[in-house]
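Pasting the structures here.
Derivation of every value follows stated rules applied to the coordinates shown; laboratory data play no part. Everything quoted here is computed from the prediction, not taken from an experiment. Cβ atoms are built from the backbone, for glycine too; each structure is taken alone.
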Structure I
């Protein structure tokens, strides 16, 4: 048996370095890691004896090398690629198991790789990178669509100890340039084109422009020129770039790998911030490997050989965790989905689940709302065999009741909320393996490894049903980002300084008497109405319950008398668009009856669609500034710029109608007075 004590000791330093602990924390073990998973056991163990808890996880799941190389264990050295690929590819039982399934539904295109195939591909590309001078600690920017080669590129970097930074393929040149400038990669890896719905997106012109904009010039640019799909218009080439296939032609696979300290950065992932320079979240290697193994098995109840489907793009943290590292270190089959949830029709997700016998899947509520909009009664979904599915997981934004009910009706299986962040890298609050009753309108309970409290601005713990900021008691578990790239002071300011002894999440919420947490919104998503603080989330919760509404948002707009008043924007189901006036009146009445007159909710407007980032987050702050005629910065992550013009025109129309209404009201008042 491989002795992992040394890696376990190294894992302790990930979040626990430079801190002292009382004797109770370092006390002898009173618990054991549960097998099979038992939530109550593991949450108590992780909160009362965190160091031994993670030692047990690392010892049980993380692999350092093989018995022929005992020096790799020294100091807890580990390699993420070895854990994700070699462990399975070198085992005759799992070598021929499918590791990746690349699906492009709009082109009816499928590509699969077994763990053995993936090992060969990764090791060969690793040799190519090594020949270009890539080594431990170098940064490599990866700008690619959802194809198997993006995973190969990530793993090849990890094999060499290089730090990959995946940039979301939907970003334009200025945002890509910004990330190249900041991370200063030795190599940039890209792709000729990607498929977004029915549209072909050519990457080469965007990358070439980004390289012109950035003062940092990488030593090499590698382009994967796709052959699985032939676009109508060929992709232009980049001057002096290296073709992927030419690079690896006739190369011998690099079977060796570079062992790194458990604290060595695995990747940099830039957040999807709406303003300013995005933060480069740094993920370590050893802690992430331990966390991935534990979370995939115990949160999502997945076992080696199962199939997991995540709708998240690999350019975001959900894709890193639920499409790449999480499934692979656990020995799952992962679906790499290149497409949109309603193309070619609203049944494409259900087709994936039926075709590949998916056991569990993850999506953002935004994607489900789009499916619900096109298949309101679930007739399309009913055509597919979803019997393999055991659970559906939602994350990235608040799970509304209409989406919950639609999924419950369609899948007839548990619908679970997930709360996590780019910084955490894996679930923080959820219903692990559905081990306690599902409560609608709650997020779940703290996941083992975390101990959450709700605090006020005075750093005081609040009680049951009291709203404050949700904070995690330090230390946070392995796998949580422990710095920002080249900005550790910024890390401390953003996460540690506000509440000494706690890590701030930036999200408001509360917990009930049974320990269920409800995440409401970001802490700054409150409206100050005549001195009364109202949560936009509480208003949105009422609006979205209306059966004729697809989605909504509440913002605070300026008011001469009350300072701010809430304003609701709603998107109606297509068949009800001619009933907007009636529905708006119903909503105003419902908010008043539920929250009370204090809400002063008198403004609501129907729009065709809401402005969002490509990850599905509604741009509340921009809507607020747009209505108030304040300057705003359009984020690079915006999905469709045209939506802003559409909503702005509706705002102006609404304001003119409001002026006419006030004018008419004043005239009536004068008439009655005379």
Structure II
């Protein structure tokens, strides 16, 4: 089973389909599909044993008896022992399922858009089949002394008796009460303590234009690479979207054999991390000497070093991903190839290099903000005596990004035996990066821009960031539990994940209130140098609330809703609108801020093209929602509710959505025009 998990990761099956709903939505969910198939095989075996007939030949009453026996026998499996004794019906069914799965892994199925697992051979394919079957059994076998499965009865498959647990039901309603109380508390605290008339002294350090330092001039190369990776993400995403509509070819050209879907998905979800990360990295480096008023010695060399380290890691990771999937990397696949874990696919060597790059970025920002010993000493005393300034928080947000990425490398030198534990640590990167470290960085960067442009005082900016940070850390950390509802973790994550994940929405409410009030301040000011940058920041606040808050916390996080929704297109809707809408637009806003500052007063500057791009991006997101994500997502949710997840993720269901799959095209074109 453990070797099979290695095969699962090595073949990157998580980027074609999903396990426990985690992964890609293009192919089937392996646990749901094989749970239903196992139930059918056990029914056939029991029908032969009990009635010496095929299941389809039985009377309705006989089928009912067989179905109940099938459910009970699968639920009574004891996975808590080192050796489990199976009934003859289950044992025979598992043998047949082993053969079916291993054969399917080794053969193309272009009708379903599946390219064979080049990195597997018959032996490793059989081991991978064992891992998938074991994972399937955890979805129906009961926990010791409990009447729920290890996955809290997920996926919903009524044919095998998998229905929501009582805990899933009642914690949903408790979490709704909790979130409404939270909304009231946040609005009260904001208006009681944070919305006073701002009489504090202004510190408009960004109001003038100073000559660019060496490190500031060097960040231009980061902007160019960020732009290239944004274009690459869009191009790969468009090809992937076409695969959903026409799985066998790309406009008649069979590219599946050398350009498999899972590699395209690797690139599509790694590139935004690259270009958004590069944008934030370069903006942090650019702002540091403005904040400190002085350039640290050797800063330009470090900026170049980080740039070339980044190029090496990114190039090696993408090449390794492809060679690993295509089976060209054998024993070194874990280090140089593809780890097969969604969002952190890059091989461990490249992952370590990426982590080193993040710490180097934090170090560069640290040197840039406190280039002298006296300045560093003063900042340290202020921090440890509780007088924490915005500069301290801004730098802390950079080290926070680097530290959290380390958790995605547990254990460091090999794969974790348990997928449940693997996924636990994977979400420390995927979720906490977005809902904690990214939010924290966004709050600090936005507040500093507002303070530095003279819109708010330091006191008002710091007070707001303190409160937002409390909510971000409180909701972001424990709220990660809503990703662990159905992956085999303890049942306690249902109450913790449901209640605290709703707290994640609360700072987003605060951000949108801030954005509205700051927009009014800009209008009162009349002329404002950074209109374009702040337009993108406003857009980021809007999509943070809508994409992460409404489409994420509001639509997906409640346990009973998530039980049926998990693994559907509604999650794609949340992912696209939250990641690009919230953090992508902020990244572009930071780039425009740096470019405007670099242009200074003596050069011609126009916001026009940037404004056009902004509205094209927003129009593209809107078209994706109304013409693709929502029509498919809501119908898929109903398909789960009426038939179960296995059907809702099958080719049979996706063939009913072909019109909406083709209608992804207008949104892609409009969005690409913005880029």
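Thinking of I, II, which structure, once distance in nm of label points 7 Å out along Cα→Cβ at positions 47 and 583 is computed, gives back 4.2? So the calculation was done on I. Which structure, out of I, II, was relative contact order in percent (Cα under 8 Å, 6 or more apart) derived from, given a value of 17? This value belongs to structure II. Taking mean count of other Cβ atoms within 10 Å over residues 55-62 as the criterion, the top-ranked structure out of I, II is I, with the highest value. With respect to mean count of other Cβ atoms within 10 Å over residues 423-430, the largest value across structures I, II is given by I.
Each of I, II could give FRET efficiency 1/(1 + (r/R0)^6) of positions 63 and 247 (r between Cβ atoms, R0 = 30 Å, to 0.05), but the derived value 0.30 comes from II. When Rg and Dmax of the Cα atoms in Å is calculated, the result is 25.6, 101; to which of the structures I, II does this value belong? Only structure I yields this read-out. Structures I, II were shown, and FRET efficiency 1/(1 + (r/R0)^6) of positions 191 and 375 (r between Cβ atoms, R0 = 35 Å, to 0.05) at 0.45 was computed from II. Work out which structure the value -21000 belongs to, where helix-only ellipticity at 222 nm (-39500 (n - 2.57) for each DSSP H run of 4 or more, over all residues; to 500) was derived from one of I, II. Clearly, the read-out refers to II. Consider the structures I, II: one of them gives 2.2 for distance in nm of label points 7 Å out along Cα→Cβ at positions 119 and 151 as calculated from the coordinates. Say which. Derived from II, not from the others.
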